[in-house]
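Participant: Please find the structures below.
Just so you know, all these numbers are worked out from the coordinates, no wet-lab data involved. Quantities reported herein were computed from a predicted structural model and do not represent experimental measurements. Cβ atoms are built from the backbone, for glycine too; each structure is taken alone.
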Structure P
């Protein structure tokens, strides 16, 4: 994965802050724009999780802060629903002019209403996704219902949303009142996916029903069962991201990606952003990474995880083959492994007090109606697996510079 910090300007010349989540190989099959929820930001956890999940599916995502929010310039008090739409259109043209035209729009909550209202201004967009979106943008006034009279009387009021103070002006409400979502939906000639939780206590599920009723085909609905409005649980936003990645393949042209190629058994590729590494082993692709505490993105096992996984899988495969050949009732093998580097002084043989040796703990579970003799023999066979022999044998590594 590859997160790039960028900025672009809206039609008022205000600099907007954004991050472009790119696939690890910097070669996306499509581009998407993500509009965050009311008073949220591009760094909101659900936005990040969904965007990164899409990038793992080779879809680049531009997530940005609306004017006056997050790290974007401008004053929030001067913004409204129409300015959100203008910011989205600016994001569209930024990608179109500097990368490729985006084909996917995604919006959360009021951001979902904004992508619906702006989609007709983006010719290259083929698919639109909403998460917990209101059928009427004016629904957002429920977040500060107790301040509506003060806003009408004074022209503005400071309201508390999510524990933070925001000044809402009367023009913000007036702008919401003139928004016509049914008309926007009927004029939107694009595929629509509505995602909503039946447990949403902020924007009721009936909003999804109304949106679906007003929209033209092709349209789809996916429930976010068990999720709250903000998709606070990581598993909910990851699920949403994977569902979006699958759904869009029906409506946008996805070019077939050629796998990384090599004349060797394995190819590993690490780009210039972070430690996320693509691995191509024959026809199989996977990722390696480092944990976040070491500066990685934690998108795959570490190199040492892969090393001991090779030992573990070789062990279990070898035992499976042996038991099958002997026709023994081995139902399942589980191999638990732990790698550590320990000081030689903690070992029986110690010559250099500062030296460390690699130590692998391997615990084998043999499941099935096996006799004690059979179990003992299988434990002996475990040490004969090819990877075990390789790790214990003399290894020569020849390194050359390619090209």
Structure Q
């Protein structure tokens, strides 16, 4: 094709896009090489990505950051429940609950930063973080430099494994999703290009090191927990470079776990499989790129009872963030329904967090209390006027501890 000369404005945008794409490529190659160097420095026998529970500290600091929308409402109740279940540890001084102020959209916009420096510093003082949902600025706000706070935190703390369990025991469903958390479309979402009046382009990245570590985390989890099947989910027939590479690397890792059955699926078919009652209870562990994992885990949570019913863990080598899988639900606030927000997802994330820091007894107590509350409350937790309120649900959970 002959090189066509466009208007000066379009030519300028094209040159800028080419220059920026080179910067993106160099950044991601450097990141992959850094991950490789860090891996090679580690004991070759320890290949799990350091996802072992953080249970060896004399004193644990748990940070809480409420976020936006319904976040402060559900976090208030989650903190009350945590104080009840952790009463003895708090009294002994072996545990500190540290509320982190300023983690709001208004403060982020005012600071012109995805996470203000003071908030980031406070988070760094904690061992783990329980985080409420946040609102991401949209293009209409003209804030191109402020990306998703979730994505920013996952990248900043290198929380490469997003782990989301979904269980419906009476239907034989016991799923655990390992979503790659620092790459894919989300990693470069704020670095796309726009050719004025013509087109927009966003980037997707999959590194060899990033894929290997999430695959290994999934297989190590399967081996440690007696799971017999890992399903690799991509769209490798269409996204031949990125998803194709993800699939190939996962298959190579799978060879080191011969006792575990491995299969691979395209994301559209897997979305259908999860609602197919004839086969869905055959699946156990899933490993997926970032975007697909985000979408399909919401589907799985809806099957479980709604996106308000599933917790999520974001785990790296040195830090972990636990959160609800749903968003900040601004519509509920606008409609005056915030008090009816379901705190189950955040509380289930707290169950995972307590286990991660080594508080297994308290984790089990909270898990059992949530199960008892759900059975008793049933459909009354509707998220609408007339249903149970967030506070009523928390009171019921505390009464079952």
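Participant: With mean count of other Cβ atoms within 10 Å over residues 60-67 computed per structure, which member of P, Q shows the largest figure?
Facilitator: Max of mean count of other Cβ atoms within 10 Å over residues 60-67: P.
Participant: If FRET efficiency 1/(1 + (r/R0)^6) of positions 132 and 236 (r between Cβ atoms, R0 = 25 Å, to 0.05) comes out at 0.10 when worked out from the coordinates, which of P, Q was used?
Facilitator: Going label by label, the one that fits is Q.
Participant: Which structure, out of P, Q, was helix-only ellipticity at 222 nm (-39500 (n - 2.57) for each DSSP H run of 4 or more, over all residues; to 500) derived from, given a value of -9500?
Facilitator: P
Participant: A follow-up question, please. Comparing distance in nm of label points 7 Å out along Cα→Cβ at positions 196 and 300 across P, Q, which structure shows the greatest value? Display every interim value, and only then the final one.
Facilitator: Working: P: 3.9; Q: 4.6.
Max of distance in nm of label points 7 Å out along Cα→Cβ at positions 196 and 300: Q.
Participant: Once relative contact order in percent (Cα under 8 Å, 6 or more apart) is calculated for every structure in P, Q, which label goes with the largest value?
Facilitator: Q
Participant: Assuming 0.60 is FRET efficiency 1/(1 + (r/R0)^6) of positions 92 and 316 (r between Cβ atoms, R0 = 30 Å, to 0.05) as calculated from a single structure, say which of P, Q it is.
Facilitator: Answer for the origin of the read-out: Q.
Participant: Follow-up question, since we're still on this one. Ranked on Rg/Rh (Cα atoms, Kirkwood Rh), which label among P, Q comes first with the largest value?
Facilitator: If we compare Rg/Rh (Cα atoms, Kirkwood Rh) over P, Q, the biggest value is for P.
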